[in-house]
Structure P
Amino acid sequence: MAAAAATKVPATMRAVQYDACGGGAEGLKHVEVPVPSVKKNELLLKLEAASINPVDWKIQKGMLRPFLPRKLPFIPVTDVAGVVVDVGPGVNGFQAGDEVVAMLNSFYGGGLAEYAVASESLTVKRPPEVSAAEGAGLPIAAGTALQALRSIGAKFDGTGQPLNVLITAASGGVGLYAVQLAKLAGLHVTATCGARNVELLKSLGANEVLDYRTPEGASLQSPSGKKYDGVVHCTVGISWSTFEPVLAPTGRVIDITPNFAAILKSGLHKVTFAKKRLVPLLLSPNKADLEFLVELLKDRKMKTLIDSRFPLSEASKAWQKSIEGHATGKIIVEMEG
């Protein structure tokens, strides 16, 4: 426990919060607040990096009310990496000094700060081969990509079928992980993106890449004529009537940002026993998936592509960049500097 004795935790910390829903980047405020304390089965982390996901500013907009934010003011962001500085009662797998990746509790957030409390159940050790920024990119984006591909039938133990998969908006945070994971599962990958990212996606292993602004890209038709066993749908504004003709007889569209209409369509497919289906996906965070993803980064079988990095003092710029929606990969906020 020498590491614990050497770690001095201050009484207060810098953080970024918002006091009301709405307001966008201008609604973020820099504050000095007490460092949170740990309860049973919790860890106190000195944060090194956090990644912003679209769900973070959607919560601020009020799109998930009345569920989130649970209370105001609210320190947003859940995907973080840092160093353990204190452990609560009941914690056995960690000690002060451990470098980790964690997904914070969505109800309480806390990622845009110098310190945060994480549950032991959603915290994993980060090996030296994985930087804080790379690890912070994983929990929501890579976790969603992994669970979406498993919903289609992808397997990562060599026993899976060589399925054909389409990944829309493949140059975004989820999409870039999805392309890499699909290739690891032995799938044939067609990806859509803007023209500037075509070569990037090919370099990550996509077999076919469609510029979504072209007629071919808008129709989602595979250049090789293949029908899709599954779609990891990472964007909005594409109707079921566009997907339906390009799907295999039992094809599934896994919608990672489902709206009310998508949920209704999914329900209709269920009650009519449709063979082609729209399936809404809500991430189910779990430690095993996060450990699997960190191991892939460690072994260089997958990488986190970082669009941009901002110090905590410029968190509002990172927030605005995410809202604008054109990032290629992850937007990272780093706590030092």
Structure Q
Amino acid sequence: MSLQDLHGLLSNLQRNPGIPLDLDWVDSIRVNRSAAERRAATLPARRTVKKKYQAAWLLRAIACMDLTTLGGDDTPGTVRRLCAKARRPVRQEVLAALGAEQLGVRVGAVCVYHQMVPTAVEALQGSGIPVAAVAAGFPHGLSPFAQRLDEIRSSVAAGATEIDIVITRAHVLTGDWRALYDEIAAFREACGEAHLKTILATGELGTLTNVGKASAVAMMAGADFIKTSTGKETENATLPVGLVMARQIREYLDRTGYKVGYKPAGGIRTAKQSLDWLILMKEELGNEWLLPDLFRLGASSLLTDIERQLEHHATGRYAATHHQPMP
């Protein structure tokens, strides 16, 4: 399967319709932090990929990447340049040296604020690359509820086919699982046919047990993806958090038969880190979660380091960063 064939699979995946809130299930979730941290520490320590296999895995990481710009200084020009990069994330001469010029390498999606959705949709027309919009009062999730719903509907109307929402963290911190469930279910309804990626802001949830419970409730409410972070928190994606969320995805699949995607975001800046996340997905969830329909990496600066590693594999030399410019 070429990398280009990986795109568009999400529309063929049976969506998670959600299930009624099961408080007994939620109450049963307990996470041993020290055990989770020990298990997560084994991933980069004992699993590595080298040489041509590393290059192949890095190309897969690009295919699973949500190329993102969420700056207050975003302009239409910035977004158009980002979309051009999304279409051709690796220079053609590097792909040719790797024997990968026919793979149709491109990213999993482009993620922008609502105001930039029409620009991104226009710039990506015909590419098959979806546009994702952050919504629901991103990044804090504290704007009026009706306003958050309107923002989701407006982004969908503007052409976004994926919506990254943020939850009200207070619902988790106070254990109000019914309120969290109802909030996410309303967001899912507002998304319509667009896929819902639910950001838990795990660095603000206090405990790994809360992360596990929030993950389960989000999936019960109909999330298509669960996502770690906005990228704006002090602590973003970590492997112990990833382990907890991945195991909740597996538990949900075992109980319901529905597959839910996973997206770590924030602080993932190096090619080595992207490999660690791919290894986590493969070991905990299997090969299906190495495809963009079920796995995304939220990233803005990650692509530059992956390009440098690919060029080193192809030529034996590390190129200067400005040879792989980002918008």
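Taking distance in nm of label points 7 Å out along Cα→Cβ at positions 236 and 268 as the criterion, the top structure among P, Q is P, with the largest value. To which of P, Q does the computed value -7000 (helix-only ellipticity at 222 nm (-39500 (n - 2.57) for each DSSP H run of 4 or more, over all residues; to 500)) belong? Computing helix-only ellipticity at 222 nm (-39500 (n - 2.57) for each DSSP H run of 4 or more, over all residues; to 500) on every structure in P, Q gives -7000 only for P.
Among the shown structures P, Q, from which was the value 4.1 of distance in nm of label points 7 Å out along Cα→Cβ at positions 20 and 228 calculated? It was calculated from structure P. Could you figure out which one of P, Q the value 6, 28, 36, 22, 7, 1 for P(r) over Cα pairs in 10 Å bins from 0, in percent was computed from? Structure of origin is Q. Each of structures P, Q was scored by relative contact order in percent (Cα under 8 Å, 6 or more apart); the highest score is held by Q.
Taken together, the values in this text are just the output of simple stated rules run on the coordinates, not laboratory data. A quick note: this is a predicted structure, and the numbers were derived from the prediction, not measured. Cβ atoms are built from the backbone, for glycine too; each structure is taken alone.
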